[in-house]
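Below: a set of structures, written as structure tokens.
Values quoted throughout were computed directly from the atomic coordinates according to the rules given, and no laboratory measurement underlies them. All values reported here derive from a predicted model rather than from experimental measurement. Cβ atoms are built from the backbone, for glycine too; each structure is taken alone.
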Structure I
Amino acid sequence: MPASSQSRAVAWLFARPWRLSAFAGFGAFLTILLLTIANAADVAPLLIAPFGASCALVFGAPASPLAQPYNVVGGHLVTAACGLLVTTCIGSSPIAIALGVGIAISAMLPTDTLHPPAGANPIVIAFAHSGRPFLVAPILTGAAFIVICSSLFHRHVTGHSYKLNLLRRGQ
């Protein structure tokens, strides 16, 4: 490798936030591992695919408005409720699934709970034929667990702190 290419490669390597990237990946790993262990132990059904995307936000972009505790918990609850409402009323057809996602996104905006990973909850609910208990486990329990893990992780590892106001998002 020519010297100029090598120096560019070395500069690129050192310019990347590797430490923060490793921390974000490790925090997400720990959180999903704990949810998976609890899920496998039949403690409660706590693992759904959207939680992986939630971890990407809360660990990878903790300062994002979309990664705040109110958004994570509220977004998952609002979208799951919308998904349950639609599937209860009209079943799990392709139209119902699409309608559930559309209504869920529309409901997150005025409630100020926008959390993109939660937009998948109506799809999960339709495919799993979930009922009202789904709102408690995995939705509420799992989302709250992600918030608690990310809050503790960031406080002790990265130094980031959330505004832990679950009643109203701080401005």
Structure II
Amino acid sequence: MADGGPDAVRVETLAKRLGVTKGGFYGFFADRAALLTEMLDTWERESTDEVIDRIEREGGDPKTKIHRAGVLTFSDDRLLPIDLAIRDWARRDEAVAERLRRVDDRRMALLRELIGTFCSDPDEVEARSLLAFCVAIGEHFLAAGHGDRTRAQVLARAADLLLDRPGGDRGH
């Protein structure tokens, strides 16, 4: 999925890579559509439920939790490519787009909840949540340089601007 999108998910290819026959593969999945559904179910569970469970289990202040959720979701060498492939797939498949909306809605809800712990203006909470989410996704598509700064430095500063407490309490 991550390498070639849903069109690259072929039963014959997967069976060969897994060392099973095509018939053996169908012992696990009724058809290719069932496999794709299971892949989406796994992605949704791992990129929402498991991320939320882990950030709650590991604790920390809201900024730490937001950072950890972003790292787990958008910096993970396995989840990130799948997430990006699903975003591309959702452009062509309404059922996948609906699933992506559900996942993104849960991610935005988490951002709203955590940012709402230090920001009381609902409009500002929504704006900060949107900007933080857009940075997390969009930075993977941005090719621009940053002068004498590294991408990591600029992203860290962006996080500070978006996630610091209003009124000068930097909350670090």
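Out of I, II, which has the highest value for relative contact order in percent (Cα under 8 Å, 6 or more apart)?
Structure I comes out on top.
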If distance in nm of label points 7 Å out along Cα→Cβ at positions 11 and 43 is calculated for I, II, the one returning 4.9 is structure I
Value 66, 38, 33 of Cα extents along the principal axes in Å was derived from the coordinates of, among I, II, structure I
Just checking, which of I, II has the largest value of mean count of other Cβ atoms within 10 Å over residues 27-34?
I
Quick check on the output: 15.8 is mean count of other Cβ atoms within 10 Å over residues 107-114, derived from one of I, II. Which one produced it?
I
